Structure 1
Amino acid sequence: MQDATFQQPVHIAFGRPAPVLSITTTQEAARHLLGSQWPEGPMREIAALALVGVSSGDVTTDEAREAFVDAAIEAGVLIAANSTI
């Protein structure tokens, strides 16, 4: 999978209190999305396909980031998507 950098990081955390992770690339997003801590859900599958689609050029990095944010919201792990923390 080709690695692409997000224009803004996506901040997630698995549980509270937990360290906040700043996700800045498509590979990093895919690693966390497909990890054992991420719950199953339809947005997880859509985001996984979007992140892979960046490599083939079928999906833009911004589209993949938005899919990842949607999956993070669904999973309840999103801390912030449009700001620095």
Structure 2
Amino acid sequence: MYARKYHDPEMVEAAQRLSRRVISVIELGQASGEVMAGDPAQIGTAAFTPAYGIATLVGSKILSVEAMHGVLDTALRIVVDGLKP
């Protein structure tokens, strides 16, 4: 996913590290019973995608930084509530 958009190898590696961290957090949540069962990579990607999309909108100047805070808060609440078992 990142390789096409980011041609800089450092950016690709940073994105991959972030992905691994998100998956790790999902696995910890599953182990403690706070996150629904399922493939941690799929759940992590689905959970992270709204934040990535919001960042893309801000970077493209479609969404202001000021508006981002409320949108991100709402998106994260939706994601967190949806991850509950």
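If distance in nm of label points 7 Å out along Cα→Cβ at positions 57 and 73 computes to 3.1, which of 1, 2 did it come from? Of the options listed, only 1 reproduces it. Supply the structure label, taken from 1, 2, corresponding to relative contact order in percent (Cα under 8 Å, 6 or more apart) with the calculated value 39. Considering all the candidates, the number was obtained from 1. One of 1, 2 was used to compute helix-only ellipticity at 222 nm (-39500 (n - 2.57) for each DSSP H run of 4 or more, over all residues; to 500), and the result was -14000. Which label is that? Going through each structure in turn, the value belongs to 1. Looking at structures 1, 2, which one was P(r) over Cα pairs in 5 Å bins from 0, in percent, for residues 17-64 alone calculated from, given that it came out as 5, 20, 29, 25, 14, 5, 2, 0? Considering all the candidates, the number was obtained from 1. Given a computed value of 14.2, 39 for Rg and Dmax of the Cα atoms in Å, which structure among 1, 2 does it belong to? Answer by label: 2.
Here, each number is a calculation from the coordinates, and none is a lab measurement. In this text, all values refer to a predicted model and were calculated from it rather than measured experimentally. Cβ atoms are built from the backbone, for glycine too; each structure is taken alone.
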